[in-house]
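The structures considered in this document are given below.
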Structure I
Amino acid sequence: MHKRVLVVCTGNLCRSPYAASRLRTLCPYLDIASAGLDVAAHGLEGKTADKVAIRIAREYGVDLREHQATQLSDALVENYDVILVMEREQLERFCQYYPDANYKVFLFGLWKGGITIEDPFNRGELAFRLAFQTIDEAAKEWIQKLA
């Protein structure tokens, strides 16, 4: 059984914090966190979740108000058993940056036909709703695999 799950997106402001929170709700006995591939590159370290993400997530029963963006690091990669990314490009980048850990990285949408969960950042409420609904569906599938 996997005990430590890390969810990764680009800036760690929308998708990965929402997905990590949803997974924690569904599977509270797992250690679940989130990070971003480009947090440091965009100066986002310690930033709160996107304001629209916070508002829409609350409608879906997820509280993102306390979230702070975290950069993906060697230590995080080493300390987590399963790493879930939102897009194929993120999967490829992860494998390039961490070739010794490529056995533990998967698409979050793997069990939903390998779908990509598009970045809703700066794309409006509808994009957030679609991303969060897709994450909710994929999270239910992952919980069956991780339990």
Structure II
Amino acid sequence: MITCGIEIKGSEIILCLLSKEDGFFQLPDCRQVRHALQHPNDAEAVRKFQFTLKKLFEDYKVEQAIIRERPTKGKFAGGAVGFKIEAAVQLIEGLNVELINNATMKEIIKENPIPISFSETGLRAFQEGAFQVAYAALSR
């Protein structure tokens, strides 16, 4: 099963594909790991953004997407565009989408430490958050 870890930052979504078979993790290549919602107030732009993600998930046979939950209030609260991106992902038909909060994610990673350092994964530095989300989801 391929899982997509998702971190939303501003008007951008960062993806990391991860699968686990027989206790081994695999990082499938992904053609584009960063997508920006350019015009969040244009319904057609949001539809196109959602279609692009849906096509990517279909092409890579992603069965579940796990989104790092952002607080709705406080210093680290997510913005309106980020929540629009989250909704666009949640409404993709046929995709199992879950949210995971930071506390739960950190607890899972504490109980199941990541077996290699992030630098050894071959992923880009900005994907670390998305990788942690996917790893936590597959380790619970």
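Here, each number is a calculation from the coordinates, and none is a lab measurement. In this text the structure is predicted, and so the values were computed from the model without any measurement. Cβ atoms are built from the backbone, for glycine too; each structure is taken alone.
Assorted remarks:
- Parent structure of the calculated result 43, 37, 26, given that Cα extents along the principal axes in Å is the read-out and I, II the choices: II
- Each of I, II could give relative contact order in percent (Cα under 8 Å, 6 or more apart), but the derived value 34 comes from II.
- Mean count of other Cβ atoms within 10 Å over residues 26-33 derived as 15.6 - corresponding label from I, II: I
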